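The structures come next, written out as structure tokens.
Only the coordinates and a few stated rules stand behind these numbers; no lab work does. These figures come from a predicted structure and were not determined experimentally. Cβ atoms are built from the backbone, for glycine too; each structure is taken alone.
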Structure P
Amino acid sequence: MDEFLQHTIQELIDFRRRLHQLAERSGQEKNTAEYVSEILKTLNPAQLHTNIGGNGIVAIFGKRGPLILFRAELDALPIEDSINTDYVSHTVGVGHKCGHDGHMAALLGLGKWLSLQNLKNEARIGLLFQPAEETGEGAAKIIESGLLESIQPSAMLAFHNLPGYPKHKVLLKEGVFAKASTGMIISLKGKTSHAAHPEDGISPVKAVIELLSYLEHVQADRKRLDDGSLLTIVHARIGEVAFGTSPGEAVVMATVRAENTAVMDEIVTQVKAHVNEIAQANLLKVNVTETERFETTDNNPDLTTLVAQSATDLGLEVPPLDSPFGWSEDFGRFTRIMPGAMFGIGSGNNHPQLHHPDYDFPDEIIPTVVSIYIKCCQLWMESANASIPIKEKT
């Protein structure tokens, strides 16, 4: 493994930096997918599926036996890339500010290792490159494509880089690894009027003030309950910039997070009911919609053990996590229908945070991730009980 990594690490870094330049928003990853597909073709997988759920790709090595999938994400974020490097993003206003370029490079590293193996019939290893993770749409589209039912994966693994932790540190937790979340868009509609005669219209101003106060109260309640849930106001707008007009419309947006999807849905239902009361009292029409919904990412105990053993065998530190991460991951869609596990790798204590304009994936952790992936594959293929049946869709 060490010899393989020594010979390939620079190539993987080059892959990562080229992917960084190609940065494309969720659902628009056409050039990124084409680049990844061209590399995968040179690795001669037994199967190569493209345009899955949009721009998704699945490469499978080996022809028989239980299939384990390793997942990476294709998409970047609508955040300007401000890093001062020769591989800065070529896409204006879009950058790989979550490290998906590094996730893809590590998965291509596993693919290169698999291409050198003579996989026998006891197991298959698959690489899944998923579109639209950032919007919470891609995993559902992969599932809806029907490919998973066709290839019948038994399990799925993924990793995420994590700034704020020492480089190469493995972060792992059985059960809920990352929280569920959903965005709420609350639209209020009244009637505009001349700013000199606001009494002749129906302004949403009072309702917005009441709503913001109520949402802050909800958040205070969640903290008091100490159940790991969180409501965050992310945006508010009243009317338009027109000094002669009393506003007739308003929008308030918030994100709800919880360690339990049922608790999250309970909070959303509670908010919707109160919003309707506020709107009715202020003679306003109201519409509440949800967007960018993410399920909890639930780590299967057997697969958590597989990752922990792989990391330990490599001499890596695997400290226990007491609570799930507050962010959400589209990987949770997959863990609803099959056994799965996600782990984190530290990107550095002082590394810029995810979604920050100065963020850039640390190339030094690529060999760590590839090593864990390879070790997981070796243990998977050695296991006599590798097959964990896929669950029915829910």
Structure Q
Amino acid sequence: MSSKTVALEQISVSNSRKYFTVALAFLIVLLDGLDTTAIAFVAPAMAREWGMATSAFTPAFVSTSVGAVIGYMVAGPLSIRFGLRVVGVGSTLLFGLGSLCTVAVTNLESLVILRLITAIGLGSVLPIMIALATNVMPNNLRQMIAMLVATGLAAGNVLGGLVGAPLMAKWGWESIFWVGGVLPLIFALPLLFVLPKFQSVEQRQQNSDSHVGKSVVRALFGPGLALPTFLLWSFAFLIFLNAYVLMFWVPTLLMEFGFRPEQAPLGTAALGLGGLVGNLFIIAFIAKVGVKVLLAGMLSLAVACILVVSQINVPQAWVLPLIGGLGAGLITSCVGQSVLAVLIYPTTLRATGIGWAAALGRIGSIVGPAIGGAMLTVGSSAKSVVLITILPTLLGLSILFIMKSMERKQRSV
């Protein structure tokens, strides 16, 4: 890293404004997580009201993933052009307004279009908020702050599961989108004024890097960044592929262990709770140990849980804790890949680097469930679907070892 870049990254911001920025970024990402998963748990209620099968909502699920990928990809280049603050406010307003408009939909076609538009805002918010929060913090805290803000996504998923049922029971499915729409609009206002001085400095530094402005995505493969970018993208794709295979097919796995159909949501809850606990564990130790070592430990736990669940007829009481171990390994790694991006890229490329890594991960999240579904269609057991996730997990573990080895070599130079 050049002396010029180092100087540009040392931006002075008051402590109170730093903490307020981090808290605001976390809350916006939390709402991102709630809105992203909202369609999954309101679809059955919407299907009943519209007289349709829940499976008919597949295009809405797919359009949400496609929109998120677009958002991840455009967040960085747009932030280079207009600044993190402007794009962050715009993305927050987009997904808030999109959520509010969803209240008025009366047919599937409108829902698919709205979910696509809303998800573009949802996708672009994550890299922008992580970049905004980490840019104001000193280097020794950036790993922890990135992990904390990204954990908002998992917290939003859990929050949606907790408040979704009582809200819909009292006020209908529309209430989810009212909450998911109004709150982002409220938070967008303080975001607009959170760091005006910092943003002006940041904008000057970004404008000074003309080569980045001309081809920001190509800059991710610039001198010293090509191999780290390739490794990061590969890691994100593999880990998201695995996590979403399990997210979609763990309920089916429970049936093979003798759980009743009405208990199927317990598997999803155990997976998400394991991921949240894993995130909190990493946040607690990341400053002392480092994210690569901690993620390697989490993935090793996932490998052990995969082997036990798929190869051993364990007692039913062990199944949910083992699924929680899978969540701690894989869902935590989905969050951790954003931390890796923060470590790899300088300030001017951070939002782009985080966004494109997340986009590759989201593509994996589309491919993974399709593979699992194809296996179940041809008669494979759910245990077999779980077992195939061991290869991508081991590959992800290998990538972490390579990254750690590269880090040691850089320190020795």
Structure R
Amino acid sequence: MDRPLDPDFQRTRRLGRLAKIAGLLVCIVALIIWLPGWIRPSVSRARVRTAKVTLGPIEATITASGSVVPELERALSSPLDARVLRILKRPGDPLKAGDPLVVLDASESVLGVEKLAKDLALKDNQQAQTRLALEKSLLDIEGRLDTKRLDLDSLRADLADNRALFKEGLISREKLRQAELAEAKAVIELKQIEGERNNVQHANQAQVEGLTLERGSLGKEVAEARRQLELATTRADRDGVVTWALNEEGVLVRRGDVIARIADLRSFRVDATASDVHAKALAVGMPVVVRLNDEDALDGRISAIYPKIDNGVMTFTVSLADKSNRLLRSNLRVDVLVIMQRKPRVLRIKKKPFAEGDGYRQAFVVHGERAVRTPISLGLASFEDFEVLSGLGEGDEVIVSDMRDYLHLREISIK
């Protein structure tokens, strides 16, 4: 026969069942609370980079590559056909005005100068002989002219006497007529000699002027030949540095061949290249920022745009505001940022991989230990920053690392 269970035992067993149910409920609640955290993807804070949204100016730019070159560079050419005897300066050597660069063999030019000097002496001798001959001819004419004047005076005196005698009837009319004809003939001959003298004077003057011009031209040739001979040791005409020079002695150079280039390293400009897709956007006078390194930059403006486009690349020149900055070096590679548009006060975020790609406008905004995916809209792009149009506020912290693998998630944990 069954006996009823002890009430204390029944109470203990009920309490045990309640404790098991309560423990099971606690476990279920704990799973509900902690399981999302265990399942939610997370990233290590040390493996991502973040940036804060700031307020400030932004500039829309076109990026080009450039090279620093001397603003002034002069080519020295050979003044004559000659052989290079000695090279006195090499690329990189500093120069002062008047310093010799190259010594040329000028023996042929010396002979040329001597020949020209001889021709000049001969021309002087010819000019002197011509002057003497012309003076002699003029003296002969003057002598004839003086003689003819005396003859004319004598004939006029005879004519006067004959007229007096004819009035007294002492001579015939025929004799008087002969005296008048002789006087008239002498007048005509005198005028002819005077005309001849004038012609000889004009001819002599023209001949002397022609010889003077020939002598002057020859004298200039001699002076130029001597000047070029003095340039056989080519000298610098300004302070600077040799950027290029002939590197082989004994070679033959022709007149006008470049033998060295001298640059003034106190003043620089930038020669830049950009894609021809920007050809319509670029214009002379546009402001430019030249980045020398991660920390230093110089302002400038486009001073010239070359019309020729080579393999899809256009070239332009930048004039710097500080042309003599101590950081400028010849052939230094730099980044050239052509400023297309400026905004003085906008929200901006650092230009990092999170915003790369066409139409890619999703960002993870950090809220404590989690990052929430947030749609954003970006505007102008500078070399370093993007303009934030919507979706973010000043001070927001944004993950700027590449987060494309997490775009399907609404939020992620940050450990």
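Each of P, Q, R could give P(r) over Cα pairs in 10 Å bins from 0, in percent, for residues 138-337 alone, but the derived value 7, 15, 13, 11, 9, 7, 6, 7, 8, 8, 6, 3, 0, 0 comes from R.
Supply the structure label, taken from P, Q, R, corresponding to distance in nm of label points 7 Å out along Cα→Cβ at positions 130 and 330 with the calculated value 0.7. Derived from the structure labelled P. Quick one: percent of Cα pairs over 32 Å apart came out at 39 when computed from one of P, Q, R, so which one is it? For percent of Cα pairs over 32 Å apart, the value 39 is produced by structure P.
Here distance in nm of label points 7 Å out along Cα→Cβ at positions 50 and 146 was derived from just one of the structures P, Q, R, and that gives 2.1; the source is P.
Given a value of 70 for percent of Cα pairs over 13 Å apart, for residues 250-313 alone, point me to the structure among P, Q, R it was derived from. Matching structure: Q.
So distance in nm of label points 7 Å out along Cα→Cβ at positions 218 and 234, computed for just one structure, reads 3.3; which one of P, Q, R is that? Source structure for this number: R.
Tell me which structure, out of P, Q, R, gives -14000 once helix-only ellipticity at 222 nm (-39500 (n - 2.57) for each DSSP H run of 4 or more, over all residues; to 500) is calculated. Going label by label, the one that fits is R.
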